[in-house]
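Next up: some structures, all given as structure tokens.
Nothing in this text is a laboratory measurement; each read-out follows from the coordinates by a stated rule. These numbers come from a predicted model, not from an experiment. Cβ atoms are built from the backbone, for glycine too; each structure is taken alone.
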Structure I
Amino acid sequence: MKKKDKERFDKLKQLGCVACSKFGRYTDPVIHHIRRNTGLSLRPSHDDTIPLCPQHHNMGNQSIHLNKTRFEHMFGTEIELLKETNLKLIQLETEQQLWTEKK
């Protein structure tokens, strides 16, 4: 894993589960890779990742892996969540830069 990928994953973990955040909750996430134009044996890009708690990732009846239709009905498509996540990452980076500059 490249340094920029590790940095992205660390920031995703700071954000918490993107699905739980819709209810105003923070839960520790795992990193979900969005599969676009990849087969099962091909790894998707680390840039196409969103943070999901285990319940929303692959353990609950509303999880992306076990019931994608229900998950997307409740929370949006993976691409919509990726766009939302990337905006939150920009906000987080801006806040961290402001905090660093004030010190």
Structure II
Amino acid sequence: MTEYEFEAEPWRWTGNGAQWVFVTIPEDIADEVESLQTGQGRGFGAVRVRVTIGTTTWETSMFPSTEHSSYILPLKAAVRTAERIVVGSAVNAHIALVQA
């Protein structure tokens, strides 16, 4: 299983009445993940990952973002609450690519 660790600042996206919190995957990791994508892709170019921040682990997908020239990873509210994640304050994340 391909795994990565990085530090990133959560940021808030608001649109369509929703508020989502994401972190942007560092460019070098995003480039490597993109190079590993073969075969038929998932919708929107999503990549399935297992994420660990602090003591919380969950599975989700990260999505390519042309605006950020990288992948963006959503941080669900339950994780932000459990790990006391604050927008603009860096978090350490561990991601593992999940085979479809």
For 20.4 (mean count of other Cβ atoms within 10 Å over residues 51-58, calculated) the corresponding structure among I, II: I
Which of I, II yields 22 [relative contact order in percent (Cα under 8 Å, 6 or more apart), calculated]: I
Top of I, II by distance in nm of label points 7 Å out along Cα→Cβ at positions 3 and 67, largest first: I
Which entry (I, II) yields the derived value -4500 for helix-only ellipticity at 222 nm (-39500 (n - 2.57) for each DSSP H run of 4 or more, over all residues; to 500): II
